[in-house]
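Q: The structures come next, written out as structure tokens.
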Structure P
Amino acid sequence: MELKKGKGTWRQQRAIALNKHMGEGMRFRNKMAYDLIRGIPQMMGLRTQFVHLWVCDQTEKSNDTFEDYGLFTQVEQLNKTALKAHGLDKSGRLYKVNSFDFHRYEDTIKLADDPDYNQAKFEGMLEIKGDSDHTKLIEMLDALNDESQKIDDVLGTYFDTENLVYWLAFQILTGNCDTQNRNCYLYSPLNSNTWYFLDWDNDGMLRKLELSLTGFSDYASWERGASNYWGNVLFNRALRSKSFRSELDRAVKDLRSYMTEARLSKMIKHYRDVTESLVFASPDIDNLPVTKDQYEQIAAAIPSEIEENYKSFRESFKKPMPFYIGVPQIDNGKLRINWDASYDFEARDIRYTVELARDYAIGDVVFKAEDVLLPEVTCDAPDAGQYFVRVRATNSDGYTQDAFDYYVTDDGKHYGMKCFYVQDGGKVVEDTYEEG
């Protein structure tokens, strides 16, 4: 909601955002993240607080009854006012990353005065929150996507590497996995080429046990550790740099020593003292995704998840990196399955295991090939029907990685596989899934 112009502000803010965090069992994770960020100089933490909301619906003007809406978290909106409040340049460039992996996307990322510019299409990727002159953004993307330019030079010219590694380290250690291509902001001051990552939307952090208890498979497999960011052009190129990996490692170790179990336990106790009377009362208790017993287990386990995520980070560099499976094709009675080559940080040999099955549990297997060297196999074309192809990469040290692709059911994600249909006549159609 927004306060009318000329009617004053509430804590220097006109735009008041209240988040319910319906799917988050603790209801304090987003505030916890911003409170932690306040102690990290390389990041910017927005102002936030808990709110007990009462609403009087006056669409019926005679109504003067306030209804209890329960617990909300108020988070400062990242806009020009917020930039000024935090000592940043309110005239700078500011984009909310909605769905953007730093590819150039020349058909979409255009100057606003280009005859083919489509703002709605542009903002599907990057929501414009500052000036609409995209010259600086395009210059950075051109350099980043130019493989002839060394990534260390690109990072030195267009990014604050310290901010970048600390932002990434924070997401990795807190397990805030849904940040590969969204849920953050890009900011650049007016008279500078430098871009900064600003944090946004953290209610998915430190949820490993909660997801396990609710029986939903998510934020697992390649989504743990550095591999989670391998599909993003910026981080894919940056992680190939030894100097960037060294800086990231130092940032991870620094934040690991800051986000201790003792610190997190103290914070959780404080949040519980403030929020539990609302969390376990109506209306919140009516839609809480965890039971009271589960709530206790999760609260007790959260502080140790930092160390678990640290181990996942270390482990991720021992594994091959994830990759995409292509859409299978049928030609002359043969099914051709291919995929992108995986990458190994130590240049270890990689072999692939390919399985074709009629079910996502990979139980009814039609074809299997192991110890495959090149990223392609062929087999006899199967009959018409639904099929699942799963591809895994294993390096010479025995570490295995799933493909990026996954299939979603009511139980969550099934990693490393692509679903497709063979139609009568041999045409192959991919099963597409758009995640909300």
Structure Q
Amino acid sequence: MFRVIETFSGIGAQAKALERLGIKYEIVNTCDWDINAIIAYCRIHKGEIDTSACKEKSDEEIESFLRNTTLSMDGKKPITEYSFNRLTPEFRRLLYAAIKQTNNFVSITDVHGSDICEGVDLLTYSFPCQDLSLCGCWHGNKSGIARNAHNRSGMLWEVERILKEMHSCNRQLPKFLVMENVTNILSATHKRDFDDWKQTLVSMGYVNHIYRLNAKNFGVPQKRERAYMISVLCCGDSNKEELITRYFEENNLEEDLIAHRYRSRKFHLRDVLRLDYRKKKYREEANASQPNNTPSRVKIYQENDMLYDGKKINELYVNTVTTKQDRNPNSGLVTYDSGREGKSKWRYLTPRECFMLMGFDEYDYDAVVSDNPEFMKNTRLLSNEKLIKMAGNSICVDVLEAIFKQLIEMSKLVPLDFNASEYDRDELHRNHA
């Protein structure tokens, strides 16, 4: 049984990759404070949200529980008192049930080392990239992952805190850690802070290996390059460290032939685009993704790839699926004429198509939108924009599949059953007092 904790879990790309691999696994805990992602994750990976499990709980008990967690409406900042008070009792119950059903820690700032159970094989962390990305720099976010920045990307140091707390109380550390983020984390701008993080992990007994991987090399029709760091717990055993180092040298996923060997499938743009508008749901989603015909949208039309010109699909790798399609540049456009006055003769990718480009199945998307709850009076939870954002914030499932295959191979190659107390805690405190 491969036991996993997903921090910054989003809609659960990690769980989806493990499901695809067909191995026995257990998601011990998730960790995400965004109420949209909490609901979506539960729907994708647990099916219907089972509110009957909390039928004995009063509205007051549920409210008390939720108030003692750190929730967010947008994944950027904590929910305000005003917004919390506007949540309907029915939605609070739904949210409570989803949190319990997925063993969600909610905010990583509230997690302690003593909360992490023994025997975890893998902890994943894909902390926010806003203060690391080039786009963020253009908007003045230059603090990156500095320890004293106290920004969203600085959530990385919450992972450090949790691991240190586990270490201090002789709690067994996870055998593997997997980080995912934008490649700008590897740039000279952030080198000192990222080196600090890598050295912290080395002092805890981990061996780190960094990949720059593009989704298009793993059978996905999307150009999406991200940085991944795999950390393997060797606890100072030089023989095991050598075996792990050699393994990465011989099985380098950055090499095309090896990436091809590890990929699970290959799909094309034609497998993603939903162009049969005789189906009501596809037509409604296309309409919702069709912008007004404004001067700024004309510029978008002129400067972005046309994925479907009305006659044929241009089989190409789309640009990175980001948290917003109504932008320039974007992932690409589709010729579409709904006949509605004032609308452009084209549309953006729909949220369904974005989910599929991230490696999720169509039925995963259908599960998310199967019921759009009223979370405030006369206001539904899931808008087009929120769905696009959840896809853009996720990790490409097919890339994770390849990485997780390597973790399983390494588990067989090198016995990795250690206790944190076996490693020299004094070294950790000397380096990071």
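Q: Among P, Q, considering only relative contact order in percent (Cα under 8 Å, 6 or more apart), which has the greatest calculated value?
A: When relative contact order in percent (Cα under 8 Å, 6 or more apart) is calculated for P, Q, structure Q comes out on top.
Q: Of the structures P, Q, report the one carrying the highest value of Rg/Rh (Cα atoms, Kirkwood Rh).
A: Largest calculated value belongs to P.
Q: State the single structure among P, Q that was used to calculate helix-only ellipticity at 222 nm (-39500 (n - 2.57) for each DSSP H run of 4 or more, over all residues; to 500), giving -11000.
A: Traced to structure Q.
Q: Additional query: If we compute FRET efficiency 1/(1 + (r/R0)^6) of positions 196 and 340 (r between Cβ atoms, R0 = 30 Å, to 0.05) for structures P, Q, which one ends up with the highest value?
A: P
Q: To test your reading of the models, identify which of P, Q gives 1.12 for Cα Rg over 2.2 N^0.38 Å, for residues 84-187 alone when calculated.
A: Matching structure: P.
Where a number appears in this text, it was derived from the coordinates with a stated rule and is not lab data. Computed from a predicted model, the values in this text were never measured in an experiment. Cβ atoms are built from the backbone, for glycine too; each structure is taken alone.
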